[in-house]
Structure 1
Amino acid sequence: MGNKITTLLFDLDGTLINTNDLIIASFTATLSHYYPDKYTREDILPFIGPPLHDTFYSIDPERVDEMIARYREHNIQNHDVMVTQYEGVYETIKALHELGYKLGIVTTKKRDVVLKGLKLSRLDEFFEVIVCLDDVEKAKPDPEPVLKALDALDSSPTEAIMVGDNYHDILAGKNAGTQTAGVAWTVKGRDYLEEFAPDYILDHMSDLITVIGVTVR
């Protein structure tokens, strides 16, 4: 694959922390308020990942802000009860941090909820850079957030991997010129992610250690 990897960028939701049930519940609560019994879990799955504004705009351009406010209220109220951790994530991120890798987060969430999730999962001490929706003009799959994180870490795309659970994570990495890794625990299913041809698929977060060729003693 060429260059030595020094930098790892991660999506947050569905990659580092399991927010899927929380996100689905927040969408369900919001949409059932406006459209009782119209949206099923299957209808909601495609909404996981893109910015809330894009999703709600596609549903009702007139009430976007109102719907986002309702969603966020539900999401924050239920956050600490419903968010769980994926097996091996904490241990792997801690190991990468201790090995001196540069670690960043690139997410389509707003900063307040990102920090809440990182603190809850005790991952907050490991990441030098967090690029949130508030920090960019264009969200993933545009390369802007990835390039912004790399710039802040003083890294080039050729020495970085973007890790995520969704198509826009993989495409943002490709668009920015990084290597890409998809996580097999994506709620959308491994086959879905493979359609976007990431360089690697991780069955477990610790597979990253193998991918970057480190020997952990």
Structure 2
Amino acid sequence: PKKLSGGQRQRVAIGRAIVREPQVFLFDEPLSNLDAELRVQMRVEISRLHKELGATMVYVTHDQTEAMTLADRIVVLRGGHVEQIGRPLDLYDNPDNIFVAGFVGSPKMNFIKAHIVGRDAKGVVVELAGEEKTRFTQPLKVAAPEPGSKVIVGVRPEHFGSAGEGAADLTAAIDVVEHLGGTSFLYARTSHGEDVVIQRDAAKVPETSEVTVSIRKSYLFDEKGLRLR
């Protein structure tokens, strides 16, 4: 037994727990000592065990990928406070605040400083980076912030489209390109110093050092990080 690696010991511990047939399993970061390939394999195995055993599993993790792929429901905790509870895709599509929005998703959501410049029939008019060409309307059901109020616009990497496809065009200088086969991530910076990550099909990665994209879907947060809906 003393010759077992940390990952092997974790897997043995799971087996020892299973044969006792408990009603509730508590997993405290069980995959933390595994290499990347084995971690993916064990995620699948734990999901399969969950279906076969039909027992409740409470799974503690700092890895949002594990949370998204394994959970039926996620409880997002910060400093002992419950930030949000919900199904994985509910938290991904409808986060309550910046912390949840930034935690769920890989790469995480982009956060761009902005301010309110007015209202129209559909919602509030938001301006990014102090440039009029980056204005767009964000629908809101609640009372809109006053014009001049500072806000934060959240955009997921996959919610950027080609120039002219969405609400507002944003030009950014490309620093690094990560090629992941069929998908690539562009790590870029706007003219006002905002870091953004843009997801692109590998075939659509620009050959220039600059890219112009449109915001097809966005989220709005107030200065305290709470979601404005």
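Every number here is computed from the coordinates shown, using simple stated rules; none is lab data. Just so it is clear, the model here is predicted, and its values are computed rather than measured. Cβ atoms are built from the backbone, for glycine too; each structure is taken alone.
One of 1, 2 was used to compute mean count of other Cβ atoms within 10 Å over residues 135-142, and the result was 13.9. Which label is that? Could the numbers behind the result be given before it?
Values: 1: 17.8; 2: 13.9.
Considering all the candidates, the number was obtained from 2.
Using volume of the Cα convex hull per residue in Å³, for residues 47-174 alone for the comparison, can you identify which of 1, 2 gives the largest number?
Details: 1: 111; 2: 164.
Structure 2 gives the largest value of volume of the Cα convex hull per residue in Å³, for residues 47-174 alone among 1, 2.
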Winner on mean count of other Cβ atoms within 10 Å over residues 95-102 once structures 1, 2 are ranked, highest first: 2
Read-out helix-only ellipticity at 222 nm (-39500 (n - 2.57) for each DSSP H run of 4 or more, over all residues; to 500), computed value -6500, structure in 1, 2: 2
Distance in nm of label points 7 Å out along Cα→Cβ at positions 23 and 143 from the coordinates reads 4.8; which among 1, 2: 2
Computed 1.23 for Cα Rg over 2.2 N^0.38 Å - originating structure among 1, 2: 2
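Could you figure out which one of 1, 2 the value 2.6 for distance in nm of label points 7 Å out along Cα→Cβ at positions 191 and 207 was computed from?
Values: 1: 1.7; 2: 2.6.
Label of the originating structure: 2.
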Entry that produces 0.65 once FRET efficiency 1/(1 + (r/R0)^6) of positions 63 and 167 (r between Cβ atoms, R0 = 30 Å, to 0.05) is calculated, selected from 1, 2: 1
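Compare relative contact order in percent (Cα under 8 Å, 6 or more apart) across structures 1, 2 and report the one with the greatest value.
Biggest value here belongs to 1.
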Value 25.4, calculated as mean count of other Cβ atoms within 10 Å over residues 7-14, assigned to which of 1, 2: 1
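When distance in nm of label points 7 Å out along Cα→Cβ at positions 55 and 183 is computed for each of 1, 2, which one produces 3.3?
On the way: 1: 1.7; 2: 3.3.
Among 1, 2, the structure yielding 3.3 for distance in nm of label points 7 Å out along Cα→Cβ at positions 55 and 183 is 2.
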